[in-house]
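Visitor: Multiple structures are listed underneath, in structure tokens.
Each value in this text was obtained by applying a stated rule to the coordinates, not by laboratory testing. Since the model is a prediction, treat every value here as computed from it, not as a measurement. Cβ atoms are built from the backbone, for glycine too; each structure is taken alone.
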Structure 1
Amino acid sequence: MSYEKRPPMVADERVQLTGWLQLQRELVRRKLEGLAAADEHRMVFPASPLMTPAGLVSHLRWTEHCWFNVVFLGEPETDNPQFQKEPTSADWRVDGVPLAPLLDEFEAQYTRSNEIVAAHSLDDVGPDPEYAPTLRWILLHMLEETGRHLGHLDTMRELLDGQKGYY
């Protein structure tokens, strides 16, 4: 899907949910095209020092892993820095890691997430009987999470170098 193409207006629930989520994911890379290397790790929100373009992309990658791989499939938490007690917010801590490989890791993760979604019903739940949202709920949550952080990227980019726009 091109990031300039919205999902079809008339389609089933799965096509629309996955289409809107995919559009948001692809817009992450689009929002960061042409960003100067010096700005990849620059903080623009004083109360949120870890929220940099690079940190946010890392967070999105690990949030996808958390919901699709850990919560839904039941894979070990140990592979995901979001579950580390120390340092806190480890998934955001990417000092010195260039943005390009972080974007590639995010794409690899959401490609894996898409495979997981394709192999299951929207009504399927994860293996934990205490905490088992449906795949539909996870998709809706990831749409909210990715869209919210895409808005952060809009603001960061405008504050960093003046670039703005929906696409």
Structure 2
Amino acid sequence: MEKTMTVAQSLRHARHDYLNELQLIKLNLDLGRLQEAQAIIRSHAEAAMHASRLSDIGLPLTEEWLLTANWRFPGFCFHVECPAGKAPSQLDVQFWRFLERFVEAAKERLDPYQAFQGAISLVSTPTSFEMIITCPGNWLNLELLEAQEFTVRKECSEDSTMIAVRAQMEG
């Protein structure tokens, strides 16, 4: 498993990404491509909203994993959405462990010259919480971590895979 990042390392990555995005916006503005520049700004505003929601649901280890995964695992790119209003915070370590093992197992199967583009969405209802991972390709043979605290469901088609990690809410 990968070593966690220090705050300084995370800030360095964030500054680098931020400056790259500012340069991309400036380039689009210089070329008169106002709509493209606006789309980048909207995309970052939406990502900030999801990151804010993520910080409010009470999964600090999972939050850190989701916010730093694209830096910690070169070749992986996760788009994170968090419409969830709450989460079973007592399962934070188990969710973190699931994500770590998911990437380790996926790394074994990836072509080193192929980028992994995936999405992770965290959703909740009053009675359940789900972390849904979607990615291109058929990952039928991917071994996933099972746990007593949650169920894991995998659905594969010819060109995509959806993995849902579902837990019951307490109370």
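Visitor: Compute volume of the Cα convex hull per residue in Å³ for each of 1, 2 and report the one that scores greatest.
Guide: When volume of the Cα convex hull per residue in Å³ is calculated for 1, 2, structure 2 comes out on top.
Visitor: Taking distance in nm of label points 7 Å out along Cα→Cβ at positions 27 and 67 as the quantity of interest, name the structure among 1, 2 where it is greatest.
Guide: 2
Visitor: Another question, then. Work out which structure the value 29 belongs to, where relative contact order in percent (Cα under 8 Å, 6 or more apart) was derived from one of 1, 2.
Guide: 1
Visitor: The value 0.70 for FRET efficiency 1/(1 + (r/R0)^6) of positions 51 and 147 (r between Cβ atoms, R0 = 30 Å, to 0.05) was derived from one model only; which of 1, 2 is it?
Guide: 2
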